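Dropping the structures in below, format is structure tokens.
Derivation of every value follows stated rules applied to the coordinates shown; laboratory data play no part. What you are looking at is a predicted structure, and each value in this text was computed from that prediction instead of being measured. Cβ atoms are built from the backbone, for glycine too; each structure is taken alone.
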Structure I
Amino acid sequence: MGAVSSTEAEREPLLVPSAVDPSLPPVVNSRVYRRRWIVLTLFSLLALMQGMVWNFWGPIQNSAVHAYGFSKSDIAVLVLWGPVGFIPWLFFMWLMDKKGLRASLLLSAFFMLLGSVLRSVPLKEETLRRWFIHGGQFLNGLAGPTIMSAGPYLSTTWFAPDQRATATAVASLFGYLGAAMSFVVGPMVVPAPNNTQHATFWMAGTGSDTTIKDRIQLVLYAELGAIAVLFVAVLLYFPSRPPLPPSVAAASQRLSYRSSICRLLSNIRFLMIALAYAVPTGVIAGWAGVLDMVLTPAKVSQVDAGWIGFWSTIGGCVFGIAMARFADSIRGMLKMILVLMLAGASLASTWFTLTCLSQYTHLPSTAAILYTSCILIGIFINSSVPIFFELFIETVYPVPEGITCGVVTFLGNLVTGLLLFFLTFYCTEVSWLNWCLVGSCLFSLVLLLFFRETYDRLYLDVFVSV
């Protein structure tokens with residue numbers, strides 16, 4: 001039998017690929033760059049310094065009262081400037097959406113630098129000096145909308161899908177780490193007023209008003225120098241995005257700014273999860289900012305309150321990064337992780353509140369119990385922040401990450417602002433703050449139980465890219 005050449009019909013493939021769905025994004029070349037770690041490091045260090053400046057006065061409130069004549073209401077207002085800085089959040093979200101992360105971060109870093117300069121001016125006139133301190137705290141608060149909400153935007157822009165939650169956790173939690181460091185740096189460097197504590201290796205001891213002012217000035221200069229170095233570093237190198245996107249989701253088309261705001265405000269599921277995030281995180285931010293004031297009735301010293309706040313926030317940061325890494329390895333479990341975290345936070349906050357009322361509940365109130373319950377509160381609530389952020393993005397995709405997280409961080413700071421606003425009027429007896437913390441955790445837990453989760457962005461990266 002002789003060989004015969006095949007016909008055109010015989011050379012047609014047996015399996016014809018189906019037509020490409022026009023609604024799906026086109027196939028893109030993706031790449032992950034090593035420089036992403038430099039970008040993440042610069043952003044995280046700025047977040048750390050912003051948190052340190054915001055929480056500087058709370059841990060040394062007794063020293064500030066003696067040195068500058070501050071009242072408890074003044075301390076609450078100094079912490080309140082952080083949430084007040086979120087008033088122009090829509091502008092920062094618009095700037096991030098239109099000009100990229102570099103422009104928004106540079107402006108925020110400039111506000112931090114200018115605010116640190118104002119706080120550090122060594123004026124002799126006490127009234128004018130207090131106004132400069134308040135102005136510096138307000139300018140530092142203006143950096144909050146970008147610093148606190150751009151973490152998920154940075155992780156999507158620079159990191160692969162299996163590293164996104166971890167990068168979000170690092171970028172989002174370093175601000176909390178800065179607040180934790182201020183719990184230690186303040187009491188270790190700034191002495192307490194005379195006859196209020198004994199000096200040890202871990203605390204500055206006691207000192208006169210002049211000594212207190214000199215030490216406060218030293219910390220202010222050190223923070224100014226660190227922020228100046230970071231501002232120059234961001235100015236010299238901080239690209240808005242890599243040459244090639246790291247994933248399909250990073251390259252996909254997003255909604256416009258106006259459409260995104262309308263989509264978010266009309267999405268009931270998003271509003272549910274946004275309130276579940278904003279209420280407990282907003283309450284704990286205000287509560288932690290005046291933790292020394294909260295623990296004073298329990299006969300806890302300024303330094304011990306600082307250490308409790310420090311380990312509470314550090315525990316939340318470490319546990320949050322660990323849980324984010326777990327979420328990266330086992331996808332589609334964000335709601336279950338959050339339910340477990342908020343259940344633990346509800347139990348821990350109830351334990352702490354009842355312990356502080358030991359004269360009525362007759363529960364043992366020791367330093368170990370206060371340490372343990374307070375640290376557990378910080379671990380469960382603070383570690384939930386990056387998990388919440390990832391769930392927000394999955395729920396409302398293709399709304400841009402910066403706009404989504406800008407809305408929820410504004411709501412969280414609104415809650416913090418309202419809490420501190422009431423504190424300026426009801427600052428003599430503050431046990432009501434502890435009950436607010438308990439109620440916020442239970443409220444969030446109920447909303448999470450009724451929330452229906454979806455993973456639209458994850459579906460795009462896992463299935464469409466394949």
Structure II
Amino acid sequence: MLSPENTIIVPLSGIDQNGVHTSSITFGYVVARVDVEALEVAAKRAAEEWRLLAGRVEWNTAQKSFQVRVPVSGSLPSNYALVKFTTSKFPSTKIPITPFDNDSATFLEKPPVKFFRHASTLNSLADFASKKAPIVSLHVSLMANCACVGMTLPHGIFDATGMGQVVKALNSCLNGLPWSPPKISSSNILAAELKRLRDSESVGDPHPPGLVNLQRDFTSVNVKNVLTLGASCASEFLWHRVKPAAIYLGANVVEEMVANVKKQAADEGKGWVSTGDVLVAFLLKAAYLEEGPTSPNALTISAAVSLRGVLAESNRDFEAYTHNALLPLAFPPLTVQQVSSMSLYEFALIHRKAIEDMRNIPYIQGYEKWVPSIGGAAIPARRKGTDSWLLSNQVVGGVNKLNLGSEPLGFWHWMLPFMPDHVFTVNKLSGGYILDGFSGIRPPRLRAIEKALDGIRKGEPLVV
């Protein structure tokens with residue numbers, strides 16, 4: 001048992017517990033080979049040096065919230081598990097490995113999650129609390145042609161940036177790199193800041209355009225709305241037969257695509273766009289390459305975006321804040337036909353504007369004042385005749401930056417046990433980018449994306 005005087009309580013904010021405590025995130029790394037013993041030693045060392053990783057989730061009855069009890073001083077009991085580390089051996093099993101390079105524009109075949117995540121891996125914070133289980137889970141599957149390494153973390157404690165900090169800790173300990181563990185605090189600076197914004201008068205427009213878009217596309221968490229979202233997910237899986245899919249665009253392909261878009265940006269003078277803006281626009285336009293010109297549907301697009309940059313302007317501690325520090329955004333009203341007819345630059349510019357419209361204090365403050373009025377949490381709405389997409393650009397978090405000592409052959413993402421329909425992530429892989437549609441894409445849209453990729457390979461881009 002840990003003595004209370006050797007521990008501190010790390011509270012979690014309302015954003016940590018706004019639905020994400022029901023899910024965990026698994027990142028899967030495929031490599032040619034891995035030193036399993038060295039990896040386990042490094043994981044334990046990371047938890048020793050950054051004691052948050054050695055913490056245990058608890059339920060605070062008085063506060064009605066989850067928290068993490070962290071051992072910060074003294075030695076740990078001999079039977080205290082720093083991490084959950086499991087292995088499997090499949091000496092005759094091979095997984096498909098799709099070769100890729102700087103000029104690749106191709107689909108990657110996704111291996112099953114069972115090779116990256118042990119069956120006993122937990123999901124919800126309630127499970128972590130009841131079982132007093134380690135926060136970090138690592139699973140290694142040794143295959144005939146590769147090794148699969150999975151890291152699973154509770155989303156109710158870390159967002160992609162926080163998970164990137166865990167990856168950095170493991171990578172530093174594995175490869176002997178210098179690093180400084182992130183700060184552990186018994187106060188939650190985000191919870192305090194959100195309360196201050198909620199309780200104070202509006203510093204700007206109480207209904208900024210970005211928030212108006214979000215209020216249109218998100219709704220309260222009640223039985224009807226949850227069932228509607230669930231029905232939408234079921235329809236995609238059972239009726240439309242969606243399939244998980246990921247595409248890889250090599251460094252040269254992305255460089256040329258972005259250069260062309262930025263030339264158009266300079267010529268038209270409408271505004272700057274990032275590589276992430278262009279990649280998001282490319283995937284969605286490619287998915288609607290065939291059906292887009294005649295589709296009668298509306299289109300809603302939302303994303304989760306970090307608040308750290310905005311809040312760090314007044315408190316630099318937010319730059320290294322570990323826990324969930326993100327809010328959703330929504331695009332302005334669009335139709336599938338509009339997106340189909342836009343240039344890649346025009347659509348990328350809409351994505352950039354949606355981000356800029358939420359990276360400001362009036363948006364954050366407006367969100368914090370609005371959410372209590374609908375019951376304290378919001379989920380994506382689903383409407384008939386509307387295609388809805390949710391995306392997450394995780395590149396800045398650096399979750400891909402785990403050097404396991406051999407050639408990277410793939411990088412994957414799962415959100416379990418529940419994920420909305422039409423979700424994809426953007427990450428880096430070997431100099432290029434992987435766009436992982438991990439919740440599934442309809443087969444006709446997969447064929448449209450393949451057509452767009454074929455155009456790139458032939459030097460005749462169809463999405464411009």
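If mean projected area of the Cα convex hull in nm², for residues 176-335 alone computes to 16.0, which of I, II did it come from?
Considering all the candidates, the number was obtained from II.
Going by distance in nm of label points 7 Å out along Cα→Cβ at positions 320 and 368, which of structures I, II comes out largest?
Numbers: I: 3.0; II: 2.3.
For this comparison of distance in nm of label points 7 Å out along Cα→Cβ at positions 320 and 368, the top structure is I.
If volume of the Cα convex hull per residue in Å³ computes to 177, which of I, II did it come from?
Details: I: 177; II: 154.
Of the options listed, only I reproduces it.
State the single structure among I, II that was used to calculate FRET efficiency 1/(1 + (r/R0)^6) of positions 312 and 400 (r between Cβ atoms, R0 = 35 Å, to 0.05), giving 0.90.
Of the structures listed, the value fits II.
Which one of I, II has Cα extents along the principal axes in Å, for residues 184-239 alone, as calculated from the coordinates, equal to 46, 34, 18? Spell out each step's value before the answer.
Working: I: 52, 21, 11; II: 46, 34, 18.
Source structure: II.
Among the shown structures I, II, from which was the value 2, 8, 12, 17, 21, 18, 11, 7, 4, 1, 0 of P(r) over Cα pairs in 5 Å bins from 0, in percent, for residues 344-455 alone calculated?
Values: I: 2, 10, 15, 19, 19, 14, 9, 6, 3, 1, 0; II: 2, 8, 12, 17, 21, 18, 11, 7, 4, 1, 0.
So the calculation was done on II.
Determine which structure produced the value -23000 for helix-only ellipticity at 222 nm (-39500 (n - 2.57) for each DSSP H run of 4 or more, over all residues; to 500), calculated from the coordinates; the candidates are I, II.
On the way: I: -23000; II: -10000.
Label of the originating structure: I.
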